[in-house]
Structure P
């Protein structure tokens with residue numbers, strides 16, 4: 001079932017409606033409309049739902065790794081009941097360029113599937129805050145509060161959510177792609193990361209690579225990318241906080257995503273050479 005999320009003005013006065021999902025957020029209803037698709041139980045303790053975000057023409061919001069020109073999305077679920085954890089299932093993003101900076105995100109509409117893992121097989125009482133940035137000529141931070149119940153008896157899959165799930169990057173492991181080879185070397189501004197991975201060309205155009213260290217104290221630059229047949233070679237600059245060597249905290253804790261206009265593949269980890 002789809003329930004409309006009511007968008008309220010800056011002080012966030014809740015609009016109450018029994019048995020209806022509620023949202024309060026900063027006053028941006030002219031540029032963004034949000035609905036909550038309550039979804040279904042895929043197994044007794046896993047519920048699949050989604051945020052359905054519609055943006056005014058020319059506005060965009062951002063992927064999990066927004067890039068230097070984007071704003072990250074964050075979600076806070078700790079006030080919910082019967083909720084063990086969540087997993088946001090990000091669809092393939094689009095690469096944007098603004099003022100010479102790369103960002104990754106979505107224009108017009110984003111259906112963002114979320115898996116909610118229950119502590120037991122009862123309903124999940126969801127009370128959450130989602131913070132996201134939307135940008136056009138200026139950027140507007142949006143804080144949306146969501147309150148609803150995810151019914152354990154909901155079993156009918158939603159076609160819109162299933163279509164969004166199908167847009168996730170493919171798993172390199174499932175495709176039989178070998179672990180990339182990484183090399184680290186000192187650089188004047190940090191540590192240079194050289195990556196070599198075997199991956200045949202994907203469908204689509206404008207091939208791009210995203211480097212995501214899972215250690216949040218490490219920043220990775222937009223990589224320089226070169227294709228050599230079925231091999232991709234990339235160089236990125238890593239800048240780390242603290243004194244612990246990057247090599248000690250990176251090899252199994254880095255994610256690469258290869259993107260085109262029509263496809264994406266996600267690769268976890270690399271082998272240090």
Structure Q
């Protein structure tokens with residue numbers, strides 16, 4: 001399947017852009033999983049397998065946070081154009097809607113002084129006090145802030161931690177049995193970064209904000225396998241009834257307030273086509 005794409009991936013590995021990869025294609029009812037290279041090079045070489053877990057970084061935004069928000073929209077628990085403050089009273093800017101956050105059009109000033117030195121509660125309070133700028137609703141500017149705030153909103157609605165919500169609402173019903181947060185068996189996880197000679201980041205979330213927020217993070221933190229991501233993608237190929245067909249059709253349209261962007265609800269619309277796309281900072285991506 002898709003030989004041009006496979007050749008691109010192979011070239012990246014051969015040119016040592018990355019040490020290894022696992023990828024899956026789904027088309028016309030068939031699935032093809034391929035494994036390439038090594039999962040780790042230091043402190044020793046480890047061969048890649050399709051059972052390896054990846055820190056998928058911002059794929060958490062669509063697999064978890066966006067998906068739960070969509071399910072609440074289907075249940076009519078929330079309104080897409082209602083202010084976030086309606087569901088998260090602690091948030092101070094009443095102009096910002098759920099649509100703004102999902103389409104990255106909230107124009108939020110995301111800079112937080114000494115962010116990485118803050119405690120979990122201090123960082124949460126800093127996000128709750130963020131204000132929208134003059135380009136609210138007018139411009140797409142991708143940030144983590146919207147999904148972090150939506151994660152807080154979900155916690156307010158469900159009265160549970162975000163990671164528990166994601167497990168119950170997405171991972172368990174979709175039988176993504178190898179996926180989760182805060183994994184314990186680090187030997188099954190692909191490292192994300194070399195911190196110092198001989199030292200690697202492995203089994204701990206790479207994103208510094210999610211590392212502080214821990215179970216409250218809506219922007220990153222998911223560890224998953226290619227097989228489990230294939231389970232998730234089947235939703236969007238309408239192979240399950242997990243999301244309504246009307247919801248899928250909605251996602252294939254520009255959902256920015258002025259219809260002048262390339263963003264759907266949580267998802268990027270690749271080149272303004274009806275292709276849903278998202279990346280993760282650690283090297284993860286998918287489209288459907």
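Where does the value 56 come from, among P, Q, when percent of Cα pairs over 20 Å apart, for residues 127-198 alone is the thing being computed? Only one of P, Q returns 56 for percent of Cα pairs over 20 Å apart, for residues 127-198 alone, namely Q. A value of 23 for relative contact order in percent (Cα under 8 Å, 6 or more apart), calculated from one of P, Q, originates in structure Q. Given -1000 as the derived value for helix-only ellipticity at 222 nm (-39500 (n - 2.57) for each DSSP H run of 4 or more, over all residues; to 500), which of the supplied structures P, Q does it correspond to? Label of the originating structure: P. The value 1.00 for Cα Rg over 2.2 N^0.38 Å was derived from one model only; which of P, Q is it? This value belongs to structure Q.
Here semi-axes √(5λ) of the Cα gyration tensor in Å, for residues 55-174 alone was derived from just one of the structures P, Q, and that gives 28, 17, 13; the source is P.
Comparing distance in nm of label points 7 Å out along Cα→Cβ at positions 47 and 223 across structures P, Q, the highest value is found for P.
Read the figures in this text as sums done on the coordinates, not as results from a lab. For clarity, every value in this text was computed on a predicted model and none was experimentally measured. Cβ atoms are built from the backbone, for glycine too; each structure is taken alone.
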